[in-house]
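Each structure below appears as structure tokens.
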Structure I
Amino acid sequence: MTLRVFLTVLEIGLLVGVLATFLNIVAKQLNRISANLARIAWGVRAVEVMCGVIGPAVERINGNLVDVNNDLTRAAAAAETLA
């Protein structure tokens with residue numbers, strides 16, 4: 001009977017050891033994933049900051065293009081009247 005108790009306790013100890021090992025491996029992988037996600041988030045924030053100037057620049061360029069379009073329309077009308 002004592003052999004069975006000893007083997008049961010040994011089996012439970014091995015099970016706990018294996019579970020602790022795998023939990024440790026999973027924890028290390030989750031830490032690596034967390035570090036990678038932090039780097040990705042930093043990169044996305046950097047891209048967001050760099051792209052922040054695009055909006056006002058596009059509006060300024062579009063305003064200039066509207067002016068060019070109006071000027072070219074007047075030039076085309078003037079060319080038609082001269083032709």
Structure II
Amino acid sequence: MEDMKEVILEYVIEEYCDEENDDVTFDTPLISGGIVDSFSMVSLKRFLENKYKISIPDADASPEAFDTVKKIEVLVKRFLQ
């Protein structure tokens with residue numbers, strides 16, 4: 001089984017990083033660090049919902065919950081059945 005953190009990190013790097021910020025880790029601030037903006041957060045949420053067959057309520061999809069790969073993993077695991 002794929003490691004969820006690795007999958008999320010790979011997606012973030014491929015979709016939102018350029019060569020200047022390709023050293024993103026599980027703890028790198030994504031929202032507060034300017035890597036992921038509000039529009040990108042919506043596409044990241046959609047990716048997670050499709051990948052893991054879950055539904056993340058908008059109320060739970062806060063910038064705080066999406067600020068690091070580790071926090072995103074915690075959020076996704078809350079909604080896995």
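None of the figures in this text is laboratory data; all of them are computed from the coordinates on show. The shown structure was predicted, so the numbers you read here are calculated from the model rather than taken from an experiment.
For the read-out helix-only ellipticity at 222 nm (-39500 (n - 2.57) for each DSSP H run of 4 or more, over all residues; to 500), a value of -35000 was computed from one structure; give its label from I, II. Please list the in-between numbers first.
Working: I: -35000; II: -15500.
Matching structure: I.
When percent of Cα pairs over 22 Å apart is calculated, the result is 69; to which of the structures I, II does this value belong? Please report the intermediate quantities before stating the final value.
Working: I: 69; II: 14.
Here the read-out was taken from I.
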